[in-house]
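Asker: The following blocks contain the structures, represented as structure tokens.
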Structure I
Amino acid sequence: MVNHDEIAAIIGDYDHLKLRIGMTASHSALDICDGAIEEGFPTVAYCQKGREKTYLEYFRTQRTNSGRVRRGMVDKAIVCDHFSDIMQDKFQDEMRKRNVIFIPNRSFTSYCDITEIENDFKVPMFGSRNMLRMEERSEEQDYYWLLDKAGLPYPEAIDDPQDIDCLVIVKLHHAEKILERGFFTCASYEEYVQKSETLLNSGVIDAASLEGARIERYVIGPVFNLNFFYSPLEEEMPKLELLGVDWRFESSLDGHVRLPAPQQMTMSADQAIPEMTVVGHNTATIRESLLEEAYELGEKFITASKEHYDPGIIGPFCLQTCIDKDMDYYIYDVAPRIGGGTNVHVSVGHPYGNATWRKPMSSGRRIAMELRRAAEQDRLEEVLT
């Protein structure tokens, strides 16, 4: 793991008045860029060839002669052949010369090797470098391990498919789409066999992923992604903030639910099993009587992270939850970094973050605010890893 002293030495060579915010140009990059611009930081997005126009053209910044941003949010878009190219020494050298603070998102940890991120990416990162690996369900100490240590609620696992005796969800990676899920539901071992064979034959999943899949009881209820922020720098007010809540649009699942049941029954085999590919998000709120418990989930997660992943979570994290008919939360996924749905809060913020800070507050802007505070107080080492 890149250690604290290495990062401290790099930060020491940075010009703290000329910090830039950088990120992989995908996932939540627009939220990160928008928030950085709002707080006065120049932005640099690292793009993959063939996917660069969003950042290189359509959201490119236009500045006045005085430097004020008139339009857009991406000051510089650097186009690589592959996202993983940023691990090369020449890109890292350039980042350090530009005083770049890198904000990890899911695209960064999916397209780049996690071991290289931990050991070889010698650019200061905002957040918890040592917690990124726990997002992989194949790890022994994955997020379920930490949820268990924290005493947090999550769906019960079923170890053997032959023990399926209720509605379950089978969690595994999509065979072709690197960031997506090959999840499916079933309610018996027979249905598990039938659906898995169909998905294997259609190339949606592969045998290796199926062998290592997690099977868990399906919690019936609405889904809420809780976008939290933890500030190590805050000394007077609560360190934990709930910045916003979002939920997902998934294809082809959302298309299925728009069809009457008789129509669904007429679908061919390759259409009958919906995929759960995330294609968008929407904003949400939670009834006020459930908010305190949401904060309790965040507090317990923070406490466990400090105990098992020193110094613990820093900055944004997302607990993806489902609330059942008894109004009990279950955490079914964790993002130890900025969540994937925060673009829904770009520019306008979210009612919770806005009410906390009395101005539009997205996750991206809150990150930039924390960096600004850390730089002004000479405390960057407390938030960068």
Structure II
Amino acid sequence: MENQLPLKGINILDLTQVLSGPFATLILSDLGANVIKVEKSKGDDSRSFGPIKKNKSGYFISLNRGKKSIKLDLKDKEDKRIFTDLIKKTDILVENFKVGVLDKLGFSWSKLKKNNPRLVYAKISGFGESGPLKNLPAYDVIVQAMGGIMSITGPSENNFTRVGSSIGDITAGLYCAIGILAALNERNKTNLGKKIDISMLDCQVAILENAITRYSVSKKIPYPLGTDHPSISPFGAFKAKDSSVVLAAGNQKLFENLCKAISRKDLIQEKKYLNNELRNKNLKSLRREIEKTLKTKKAEHWIKKFRTFEVPCCKIENVKSLIKNPQIQNRNMILDYVDDDFGKINVVGNPIKIEGVKESKVASKAPDLDQNRLQILKEFGIT
């Protein structure tokens, strides 16, 4: 059906807070699912995260637009009854409590699937439901450090840096959404739900690219390289007259085109740079040669030149310039969000573009705490 999102008609109970779980359910909401935030009496912790205006959180808005909210105390007898009735008619349950919390509240997986055999239950935790660390809490910075990603991020060896975006949470949310979609697909065949166990730490290990394999082969511990790539050169930020240009010469032809673009064909024949392996070994001298030429003109000049030769390149955008980028705007990745307290602000759009689905340029509202209680109870036939 034209303009119908693929998850329309799928109900999700979202017990998650802050980032990893809300990011997963935001993806599913953008794909058409009906996401119901089940919140404690004070609401999701992120309702108090800045920027704040008149007790509203911009952080909360960015991750919970388009969702509904109902307040339930899962230790209260009446609210437990309501939650149990919601479970019976929902498709997906997502939570990111510490391991064992939902069990202690009386909602073990065995009980949940008895009430609803078709339920897909996704759990995100710091370390997963097995292993010696399973009962420990974790935050993004902890799993970035433990998962190795921090050890390969930063300007140089022994200068480690947290990745600016909270990828410990975000990758867990992404893998959670993928797992849920896989379980829904299997349910279409078996008519039975499944439990999904997502560890934030596991997800950091999963995005190490080829670092583990490189270490296994070379026995050399990978370390931070700034903007450079461990296996491809030139591949990173190079200084021009006014700012940096990011270049990605991912194969021999692109390297040759790069040299032609800066009128340095001599570098193509230079023995030190004849192939990618040699360029990796001699990157410091290659960088000096490239930057010697780039520093004669401004970055914008070189970007036009490189694009003429089809060399992948760009400037480093900040958030202000990113919002105005014509490519980003064309893809509807910056949405308007209109709020009585914040006024008109921007939130991020949905990167998944589906044929036949017309996207709005205005984001759906994030709910106030318990805003949709009566609507939810009516939709689920709960009295």
Structure III
Amino acid sequence: MEFPDETFQEIIEGETKLLVPKKSITDKVPPMKPAFFNPKAKLNRDFSIIAYSAFLNKFQNPKIFLEGLSGIGARGLRVSNELEIENLIINDLNPSALKMAEYSANLNELKNIEFSEKEVCRFLSDHSKKGERGSIVDIDPFGSPAAFFDCGIRATMHGGILSTAATDLQVLNGLFQGACKRKYGGIPVRVEYGNEMAIRLILGCLRTVAARLGVEVIPMFVESEMHYYRTYVKVLNRPDQQENIGYILHCKNCGHRKTTTKQEQNCELCESKISIAGPLWIGKIFDKEFVKNMLLEVPKLTVDKKCEKILSKCLAESEMPGTYFTLDEIASRMKSSPPKLEIVILNLQKNNFTASVTSFNPTGFRTNAKINEVIEIFQINQ
């Protein structure tokens, strides 16, 4: 291939050389043309490398990676170069992006990679037959991934991983409830733990689509950052027998919240009218053993040092109740300054409650204590 002109730049991410548009590095907002690349999403891609490495180490069937919306192919190229994969197919409708991906593949001397220029659902449909499915299917669109859940699940082999990203945060966080209901089948409520609620709405939609296809999806790992939400689910070719779809009930008067399979009209603590979010996923969002395996992979890989710290929080909260509190939320209700997070968790545990940090918020904590019990413990230990 011809060497690119001065509008392009070679960078190294992880252990992989990438050809990127120079303006995607220099401009505040990466341009869409000639192809989109977001350098700030490196942490996102690092987590993908860790998750896929942990998965592939245990997976016994053919190791095939399908990337439906690759852009310049940064994630897929890193998978091909940094992990043990048998075959990888990068797909995008932008020929300029694919040309850059092909150039980067040559830079890294990658041989196990194919390129496809198709609409994403057509691409995934072409790989939906037995023997042609991916062990990892990755879908990273602009906006909502909901339109691709059906074809994504169909293209994932039994026991494989389907990973999707969402960037329509305003919709998922409750600014446009009607749009969220149309796209994800559930309604959000604007709350302090809105990022977790958003991920549960995504997982709930995935589970509903999977159930219609007669398959089960099991959340393995989720990630929440400022500009995106990403989910990793295992796809199993069997009907889901678990009751994992329900609601989050949130009282805006006293702050009480709980997950449940049934709707209620009034708060059980203060009897005020309650806000109802859902239907959404109310089961576990982290697989404890999978997160442990991810932590074991971190030292072997070239990834951001933040990853290990975040994964340790994921492990701590993997068995904890759904939804979390924040120090500011409790302090605001008490009209006092917030205490240290470590002290709060320790005091909750001393009072026979479970408590942990959360990866969703640096000042957040999970506990099985109700908000009135949390406030009482705050007051005693001030």
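All of the numbers you see were taken from the coordinates with simple rules; none came from a lab. For clarity, every value in this text was computed on a predicted model and none was experimentally measured. Cβ atoms are built from the backbone, for glycine too; each structure is taken alone.
Asker: Using relative contact order in percent (Cα under 8 Å, 6 or more apart) for the comparison, can you identify which of I, II, III gives the largest number?
Answerer: Once relative contact order in percent (Cα under 8 Å, 6 or more apart) is tallied for I, II, III, the winner is I.
Asker: May I pose another question? Looking at structures I, II, III, which one was Cα extents along the principal axes in Å calculated from, given that it came out as 69, 42, 38?
Answerer: So the calculation was done on III.
Asker: Moving on. Suppose FRET efficiency 1/(1 + (r/R0)^6) of positions 119 and 343 (r between Cβ atoms, R0 = 35 Å, to 0.05) works out to 0.05; of I, II, III, which structure was it derived from?
Answerer: The structure behind it is III.
Asker: Moving on to the next point. For distance in nm of label points 7 Å out along Cα→Cβ at positions 231 and 263, which structure out of I, II, III has the highest calculated value?
Answerer: With respect to distance in nm of label points 7 Å out along Cα→Cβ at positions 231 and 263, the highest-scoring structure among I, II, III is I.
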